[in-house]
1. Determine which structure produced the value 25.1 for mean count of other Cβ atoms within 10 Å over residues 132-139, calculated from the coordinates; the candidates are I, II.
2. Looking at structures I, II, which one was distance in nm of label points 7 Å out along Cα→Cβ at positions 76 and 372 calculated from, given that it came out as 6.1?
3. I, II: which one has distance in nm of label points 7 Å out along Cα→Cβ at positions 140 and 716, as calculated, at 3.4?
4. Please compute Kirkwood radius over Cα pairs in Å, for residues 404-499 alone for structures I, II and give me the label with the greatest value.
5. Once distance in nm of label points 7 Å out along Cα→Cβ at positions 36 and 620 is calculated for all of I, II, which comes out largest?
Structure I
Amino acid sequence: MITLHDHGVFLANGVPCADAPISPAEGRRRTMAWNILQAHNTGDDPENLKIKFDAMLSHDITYVGIIQQARASGMKEFPIPYALTNCHNSLCAVGGTINEDDHVFGLSAAKKYGGIYVPANQSVIHSYGREAMAKCGAMILGSDSHTRYGALGTMAVGEGGPELAKQLLKNTWDIKYPQGVLVYLKNIPPRGIGPHDIAIALVKAVFANGFVNNCVLEFAGPGIAGLPIDFRNGIDVMTTETTCLSSIWETDEVTHGFYEAHQRPEDFRELHPGEYAWYDKYIEIDLAKAESMIAMPFHPSNAWTIHEFQENAGEILAKVEADAQARYPKAHVKLTDKVHDGGVWADQGVIAGCAGGLFDNIQEAADILRGGSCGSGYFTLDVYPTSVPVSLELMKTGATAELLQSGAVIKPSFCGPCFGAGDVPSNNGLSLRHTTRNFPNREGSKPAEGQFAGVCLMDARSIAATAANGGKITAATDIDYIPVHREYHFDKSVYDKRVYYGFGKADPTVELRMGPNITDWPQMSPLAENLLVELAAVLHDPVTTTDELIPSGETSSYRSNPLRLAEFTLSRREPAYVGRAKAVAEDEAERLAGKAPEKLKTLLGMVGDADTLMGSTQFGSCVFANKPGDGSAREQAASCQKVLGGFANICYEFATKRYRSNCINWGILPFTIDKDTAFDYQPGDCVFVPSIRKAIETGVEDIPAKVLKADGGVEDILLHVKGLTADEKEIILDGCLINYYAKRS
């Protein structure tokens with residue numbers, strides 16, 4: 001179904017080809033991505049981009065921190081349309097008044113600074129982005145990793161909060177021009193195949209090998225024409241899981257129909273690659289060969305066809321059990337008992353969020369379940385339409401009634417099932433979800449406390465087929481049903497009655513409403529002449545996700561309180577980290593107070609005169625991980641480390657640009673080491689980096705350092721800090737982005 005071509009290719013007459021009468025450099029200028037990126041590049045260098053976006057979006061576990069950062073740095077009003085949606089902290093009974101305090105803050109900020117405020121349960125962030133903000137040829141920045149509107153002709157990027165704060169302060173998003181990858185679609189998918197089937201297969205093909213890491217995916221080819229817009233959007237939003245930078249699709253009359261339906265026809269224009277557009281690599285997807293897919297815990301790339309899974313379920317589930325038991329020794333993991341009575345049985349189905357809760361997905365699920373039953377056993381089915389307009393249209397078509405009659409439960413628009421804040425299964429439960437991720441704890445369990453549940457990703461169609469069989473995992477391609485296509489009608493009046501449209505109407509007299517959990521960021525010190533860091537966590541997993549760095553789910557209510565949130569850092573992966581980091585921070589506080597902790601004296605004495613070095617050497621904690629930062633864009637994965645006194649990450653490579661950017665924006669040195677360097681050090685070992693400030697100032701990228709082992713040994717190590725921009729250097733030198741702006745204001 002999917003073929004990867006690790007070489008450059010031209011696109012001529014809509015067909016990939018090896019030769020062209022122009023150079024690859026000229027061909028690159030004919031891609032859709034080139035034209036959109038350069039149209040938003042405010043600098044004069046087409047290879048080093050300084051991007052200003054057309055609009056931004058954040059949800060209620062990110063917008064408070066972003067606005068607080070920008071406000072502290074001198075922001076007076078929002079310079080571009082900025083939508084504040086409320087789809088993550090919608091469960092307002094959790095944490096007392098905390099969540100609703102954030103919502104009230106958001107509305108007051110929209111009034112004060114001129115923003116767009118979307119109340120809780122009206123829409124999930126990316127549904128509103130598609131419905132109201134996407135525009136052909138535009139660029140949108142979101143503080144959520146799944147900010148992807150490429151199928152609507154919009155290049156969208158998910159980044160950490162500081163990058164949005166930069167845009168609010170009229171600064172730029174700075175990147176080197178990315179590689180482009182052609183995704184060439186052909187033929188038509190079979191009945192029963194949905195967007196998640198294509199997306200999961202794509203993630204499986206490219207995630208582990210890093211084939212599209214930090215690239216722009218450009219979708220083209222004859223297969224696009226046969227895909228409804230919801231199908232395209234459903235594939236597009238999952239491109240985040242490939243670790244690509246952004247995406248863009250050819251647009252056509254189907255795209256035009258979306259904009260007309262949403263009463264914005266003026267925002268449509270046709271986008272196509274130019275003749276002989278050139279790409280660094282290409283991926284060919286034959287949609288006709290697609291099969292129903294299932295992604296096993298703990299990543300969307302851990303995938304099989306459902307038929308492969310059914311044939312080998314015992315072996316596959318045993319591997320999941322072993323993986324889970326190694327990660328969570330307190331849990332008593334048992335999933336192989338799901339295999340019985342001639343099948344594999346799940347406990348729960350959930351169709352939700354920006355990937356699953358789309359109109360077409362839910363409508364076709366209703367077609368499959370029409371006249372059927374989810375049964376009265378342990379299996380349950382919950383359905384979350386992605387916005388109130390979608391819910392309203394599903395009511396009008398009768399899909400809602402059909403689902404309710406089958407035993408499904410319809411719930412309001414909410415992202416909770418995507419990140420572990422809703423629909424938590426029972427212990428050792430197996431949940432099937434059409435959501436974006438199935439990382440550990442994304443279903444809300446707490447395996448460190450002995451609880452465990454697992455999430456498998458499946459398309460809504462196969463989830464509905466499974467529900468119709470009482471929870472027996474079933475591919476939608478294996479059942480007989482007649483999908484009935486229905487035109488979607490968008491009712492904008494729903495938003496007109498509830499959404500606050502404040503862009504261009506900033507009112508500085510409005511007071512921000514601050515709840516007791518909304519706190520300012522603690523003071524952070526500039527980078528000193530020398531740096532000494534103690535390893536507070538050493539992680540050798542192939543990839544460390546942002547969910548492990550700062551858990552989702554139960555932490556979401558504390559995202560507006562940096563100190564309280566920091567208590568959860570690495571709690572699911574390395575529970576001793578917080579205590580170790582705090583002990584290091586206490587020694588640094590003593591040093592700054594003019595005292596000389598004995599521990600520091602001993603360590604600095606291993607590399608020179610301790611008394612001389614004491615006043616010029618900053619002491620902080622450090623995390624080592626092989627490849628950190630896959631997953632969410634949430635800045636707190638880095639900021640929590642800094643709040644606890646973290647000053648560096650050391651790794652072989654960063655999983656995503658956005659996590660590396662988050663580290664830089666919080667003044668955390670993004671050190672890498674060569675892939676052949678053995679890192680067999682332990683928590684408690686330290687790394688001394690002499691003259692680090694001068695190295696950053698002068699652009700030195702290869703930095704000799706010393707590992708000070710707890711047993712008294714000293715070893716050399718070579719650290720790298722590659723490709724810092726001028727602004728990034730200044731941010732690190734100043735200690736964080738907040739200091740950078742405060743210094744200049």
Structure II
Amino acid sequence: MVTLQKGGAYLVDGTRIVPEGPEAAAQLKALTGRETAREEAARGTIAYGILESHNTSGDDTRLKIRFDKLTSHDITFVGIIQTARASGMTRFPMPYVLTNCHNSLCAVGGTINEDDHMFGLSCAKKYGGVYVPPHLAVIHQYAREMLAGCGRMILGSDSHTRYGALGTMAVGEGGPELVKQLLGQTYDIHRPEVVGVYLTGEPVKGVGPQDVALAIIGAVFECGYVKNKVMEFVGPGVSSLSADFRIGVDVMTTETTCLSSIWRTDDRIREFYEIHGRAEEYQELNPARTAYYDGMIEVDLSKVRPMIAMPFHPSNTYTIEELNANLSDILEETERRARVSLDGAVEYHLRDKVKNGRFTVDQGIIAGCAGGGFENICAAADILKGRDIGAEAFTLSVYPASMPIYMELIRNGCAAAILETGAVIKTAFCGPCFGAGDTPANNAFSIRHSTRNFPNREGSKLQSGQIASVALMDARSIAATAANRGVLTPATDFDGPIGKYQYHFDSRIYENRVFDAVGKADPDAPIQLGPNIKDWPEMGALPENLVLRVVSEIHDPVTTTDELIPSGETSSYRSNPLGLAEFTLSRKDPLYVGRAKDIQKAEKARMAGEHPCSAHPDVKPVMSVIKKSFPEASHENTGFGSTIFAVKPGDGSAREQAASCQKVLGGWANIANEYATKRYRSNLINWGMLPFLIEKGELPFSNLDYLFLPGIRAAVKEKAEVIRAYVVKDGELKEFALRLGELTDEERQIILKGCLINYNRV
């Protein structure tokens with residue numbers, strides 16, 4: 001089904017894979033009639049050409065990228081625009097689309113959600129942007145329909161910013177990276193490695209894009225095969241897939257931890273652009289005759305079967321057939337894994353959902369940028385046609401990804417076929433993907449064609465003793481399960497027809513409602529600010545020395561951004577930095593906020609010109625120990641704050657608040673064995689936090705210990721490879737080593753200044 005090449009590989013004529021090795025040169029010459037150097041072949045990927053055309057550095061190894069367009073949704077654009085305003089932005093220098101698909105229910109926190117929307121509309125007027133009102137489209141579907149273009153690059157403040165199937169290299173990053181683009185700066189990275197995804201065959205009936213995506217994620221996530229790399233989809237199997245199918249696979253590449261994705265394009269993608277009235281955005285993209293890839297994933301589409309990603313990660317994959325055949329063992333293993341993910345906070349059971357030898361589920365959802373596509377919902381309608389979901393606990397909700405899709409489902413009868421079953425169709429909304437809609441009952445099990453199934457992504461709250469869980473599946477198998485009233489069923493068991501429906505895009509929906517002021521900024525337009533929209537607090541520059549208190553210690557294999565700052569109803573407070581910060585780590589370590597604020601008192605006193613001893617009783621004894629070896633250290637040149645340790649933090653969402661919330665509570669650093677994603681590490685840096693690395697093994701410190709970092713400012717400035725650090729304990733200093741990893745000159749300056757706002761502020 002999915003195999004991983006060991007080492008690099010060459011692709012010749014788009015159809016012949018030549019593994020890198022001693023015989024590769026001879027094989028390449030036999031196939032092409034010429035000698036080909038690896039460096040030359042590496043320039044033959046589609047990704048290389050797109051990156052090169054957007055690189056402003058003149059150096060093809062150290063890239064400075066300017067994107068063509070930007071996009072954000074309503075739990076990110078307020079913070080981004082506020083940061084850019086504080087940094088001197090006067091207009092949007094490129095098309096910037098503000099969608100409203102995350103907090104669009106306006107059901108929590110009084111007026112604050114709609115206040116954010118009106119802020120977005122007023123900023124689109126003032127700075128020259130595009131405003132998409134609530135319920136019209138989820139962020140990524142609007143981008144596919146209206147922004148993507150072959151050979152283009154788009155930067156979005158949502159991790160699932162992926163439009164590679166449409167020939168667009170798109171990157172999901174934290175908000176500060178969009179701020180840089182708004183300020184005329186660049187996205188700075190080393191040229192990423194490119195991994196080929198070579199598709200052959202054709203999916204069998206009942207297999208959908210989520211099945212293919214989960215098969216790939218299950219094969220590559222744990223070994224980090226594509227981490228921070230570009231996935232390039234090639235091979236004859238691409239042509240067997242519709243544009244919608246490719247889009248459904250592509251959006252899930254985020255869950256592999258890759259940087260971006262790109263696909264070769266053909267007449268099916270040409271047709272997509274023609275249907276959407278943007279034929280000029282199409283161009284054929286293919287790798288060169290000989291292209292070198294840093295790895296190769298081979299996928300035989302004909303062997304993929306309906307998949308399920310069990311809680312609590314998209315890589316926890318099985319075929320549905322395998323799960324049904326080994327229920328007891330797999331459910332027991334899932335419960336075991338859950339005890340780690342949930343820290344034993346609540347009792348978690350799955351085996352009691354086996355009834356008469358069959359696994360039963362409580363809820364089905366087809367939604368968002370992954371599941372809400374036209375073909376997914378049409379296929380679900382065909383499978384459900386003439387059936388009903390019953391009058392018991394099981395429910396089914398369907399969220400088309402845009403109003404144009406919804407309109408076409410009404411016109412072709414698929415909406416009626418779904419509604420007749422007792423299922424519900426709702427408007428475009430991302431809530432089910434991050435725990436803000438259709439929260440199931442306690443101990444319920446939900447199957448979803450959405451993007452993630454981390455703990456609490458379905459809306460339950462561990463701190464309130466609640467637990468529900470999500471498994472990821474394709475819309476087709478969700479429909480088959482719904483037709484069997486909640487008994488887990490693969491869509492390959494469905495023996496009826498699944499039709500092919502022609503899609504007609506109705507542009508009038510957007511023409512009548514979307515506000516578009518690109519190139520027409522009105523500097524005199526007032527910005528509408530609600531009472532929950534707050535400016536960022538003042539943040540100081542990095543001091544000469546640092547005293548850090550460890551205020552949380554997390555030993556899970558991976559820590560998600562959901563655990564660092566929860567999603568769901570807390571999203572309503574993302575326009576209020578200090579208000580949101582109160583939720584930091586609340587579902588993982590409820591004591592974090594109090595401990596961080598406690599040591600922050602010392603720094604606040606220092607910044608106010610007072611002696612930090614007056615604000616915190618630990619300052620004097622800690623500094624007394626430090627002064628024995630570093631007499632020059634004083635409260636004038638030594639800052640105080642907090643840090644956390646986590647084994648591998650930052651998997652999941654691009655949300656910058658996972659870092660900024662720590663910073664506004666006085667956080668100066670993270671310490672980790674590795675960072676799960678580039679985007680989380682970038683968020684730390686852009687908020688002036690030190691992304692420390694420490695070797696795996698026994699930690700030299702424990703939670704609530706104090707750490708001393710002498711000369712940290714000089715170390716950052718002088719690019720020290722090893723950072724000397726000390727544990728202040730038992731009246732003495734115990735030395736250990738930290739590393740910062742590679743930082744660009746600009747990133748060092750941001751850290752020295754204290755944050756991106758300070759770096760840009762004149």
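1. Working: I: 21.9; II: 25.1.
Only one of I, II returns 25.1 for mean count of other Cβ atoms within 10 Å over residues 132-139, namely II.
2. Numbers: I: 6.1; II: 1.6.
Only structure I yields this read-out.
3. Numbers: I: 5.2; II: 3.4.
Matching structure: II.
4. Working: I: 15.7; II: 14.8.
Of structures I, II, the maximum of Kirkwood radius over Cα pairs in Å, for residues 404-499 alone occurs in I.
5. Top value of distance in nm of label points 7 Å out along Cα→Cβ at positions 36 and 620, among I, II, belongs to structure II.
Values quoted throughout were computed directly from the atomic coordinates according to the rules given, and no laboratory measurement underlies them. Every value quoted in this text rests on a predicted model; they were computed, and no experiment measured them. Cβ atoms are built from the backbone, for glycine too; each structure is taken alone.
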